[in-house]
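Listed below are the structures to be examined.
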Structure 1
Amino acid sequence: MTIQEMKDRGLLLFECVSGSRAYGLATATSDTDIKGVYYLSRDQFFGLTDLPQISDERNDKVYYELGRFVELLLRNNPNILEMLAAPEEDILFMHPVMKRLNISSFLSKLCKDTFAGYAVTQIRKARGLKKKIMNPFPIKRKPVTDFCYVLSGQDMTPLDRWLQTKNYRQQQCGLSKMTHSKGLHSLFYDQEQTRNYKGIVSSEASNEVSLSSIPKGATAVAYLFFNQDAYSIYCKEHTSYWNWVKERNEARYQQHKEHGEPYDAKNMMHTLRLLQVTHEILSTGQLNVRRPNRKELLDIKSGQYSYETLLSLSEATIEKIEQAAETCSLPERPDNEEIEKILVKMREELYQT
């Protein structure tokens, strides 16, 4: 069933503006997001139809089946609670039966985890993004040899430097594993090139050092350590970086470069907004969708705050949330039994049973 089919069949229960326009944070380039609630026809509901959600291709318009909507309210899902608390001017349609659902029946201490917990996750993402922006990886991956060191006296000398000092070629080296010593190898050198050693690595694309067959009586010229753990971490970070480059929102990334701060400004704006809303819910028992500090939040979005300042603001707000949670008068969680009774009455009214 499409959104239009749902509306044509008279199944729409609720519809409102959501996102930046509901928060009072819209700018000239902001999209208009719409969210809503519908119910299944009697035959669909009592039959085999399972349709918890309908959306358009871009997910700018998302509608939830009544039961799914209530289920998410009981979980204190931030987006769903914001729908129920939508300012009157943002409500586009409301069926009378929806008046049975009141935001005060759902707000609980769970909001500390759902609102603030999500925000903290976004802060971690912002830290990871900063690392990617500030530490770009070249396309070409470092070779294994960059993670190899030769024991020289009491020091570990990078392999390339050691080879250069000795005027050795890595292709003429042979390695043999040393027992009970992770990553440590005996290193032999074939000056006459008669022993068919395999070299330190077989090629630049190798992910391991090469092991050679060492003849009896050969004497090791040094000991080589391959830091495989560091190499594995580097490879994961290299892959992660270039996956990010491939998938990143280019317009948002260009915005990062313009404002010169190493974070996703829009993401950080919504992170601070969520933390502030969490504190308000726990300290006042109310959810205010429209934000009173539009200028501050839009300044964050435009990159006028340093990354460190935003982290400090976030940490200070999280501390206030913890304090508010200790004295909060909200219930631990919504009353499932009472809400279920309300949902049953709503369905009885809709299906007139």
Structure 2
Amino acid sequence: MNKILILLLSCAFWSGLNGQTPFEFNGKTLLPGTKSHFTINISDGQNQTFVPITVFHGKENGAVLGITAGVHGYEYAPILAGQKLIKKIDPQALTGTVILIQTANVGSFLGRSPYINPLDKKNLNRSFPGNPNGTITERIANFISEKVIPRCNYFVDMHSGDAPEDLMPYVAYYQHDEKPGISAKGREIAMSLGFDHVIVLKTTEKDYMKEGLPSLYCSAQAFKRGIPAADIECGRLGRVEERFVEKIVEGIERLLNHLQMTQGTPILSKGIAFIDERFYIISDHTGLFYPLKTSGTFVRKGMKIGYITDFFNKTIEEVYADSSGIILYMLGTPPVNAGETLAAIGVVE
């Protein structure tokens, strides 16, 4: 009883001091100006995993920002950026609240598994909104969908190029004709992150935005729930490169500033190249791929960008750009299967 009384008096003190109230998360009460680490245990009866989360509850009342890293556990730059943000974000100097999921897919991370969770062979970023009674990956998605995303006013999902993906840095936001207000806020989020290229994800006709159908993607689940959302894509080939880790950290710091969650003058990047149309080049063969270009390179329609050989080094397919634009990502390792994406080309406005 005495502990409850002390907690109530503390809450009243903080609320009266600055208008901020305690924040409840996973059965724990966070006082203003504090941060707490959570280990969320998840099991489907056969497999077990956990989701590490840090909640920063600022001293002043404000927005709630949700951030996910490691939805794909082989994408290391966002995961390491999340580790740095644990120390960078100061709840004593924060307005509002940040919910940071350091590594959403620990099974994929510890298993060094690109794309999928080796525990059930499912792709977490194709599993939203999840299923509370499903496999381990579906239960992770359900936890994020039900316990994290609804708490947020804004949401950012951080990715990089997975093990075989040579990817250039960019951000993306959702645009939907019937959601102009949320779309505009998502655009502002994307512009605040400090990247040179912004992809416009046109979702008006997409099935995953229709009610009753799965949202599939983590950030799409947020947008579908009425929360402005953006994606960061920064890093390549499953590598740890400090410049990309720092670029993600700086982007989140800029976003916190833009949302007036930290002190400073908000900055919207100028000279941004917007990309609202993308073309995908698909392999017709199985064999070895030899890229002749790298991500971030501008190519013209008809330009040769690579070739495929069989296992006896005979060229069986020459690969050409089917449109003019910038290479957003391309296959950066030799193995290729028929039907796989060799490159994505973005048409710059």
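No lab work stands behind these numbers, since they all come straight from the coordinates. This one's a predicted model, so the numbers in the text were calculated from it and none came from an experiment. Cβ atoms are built from the backbone, for glycine too; each structure is taken alone.
Below is a table of values for the structure above.
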quantity: Of the structures 1, 2, the one that -7000 was derived from, the read-out being helix-only ellipticity at 222 nm (-39500 (n - 2.57) for each DSSP H run of 4 or more, over all residues; to 500); calculated: 2
quantity: If P(r) over Cα pairs in 5 Å bins from 0, in percent, for residues 49-104 alone is computed and equals 4, 15, 27, 29, 19, 5, 1, the structure in 1, 2; calculated: 1
quantity: Source structure (of 1, 2) for distance in nm of label points 7 Å out along Cα→Cβ at positions 97 and 225, computed value 7.1; calculated: 1
quantity: Which entry (1, 2) yields the derived value 4.8 for distance in nm of label points 7 Å out along Cα→Cβ at positions 177 and 321; calculated: 1
quantity: Structure responsible for 2, 8, 13, 14, 14, 12, 8, 6, 5, 5, 4, 4, 3, 2, 1, 0, 0, with P(r) over Cα pairs in 5 Å bins from 0, in percent, for residues 33-152 alone calculated and labels 1, 2 on offer; calculated: 1
quantity: Distance in nm of label points 7 Å out along Cα→Cβ at positions 161 and 233 derived as 1.1 - corresponding label from 1, 2; calculated: 2
quantity: Ranking 1, 2 by relative contact order in percent (Cα under 8 Å, 6 or more apart), the structure that comes out highest; calculated: 1
quantity: Rg and Dmax of the Cα atoms in Å derived as 21.4, 79 - corresponding label from 1, 2; calculated: 2
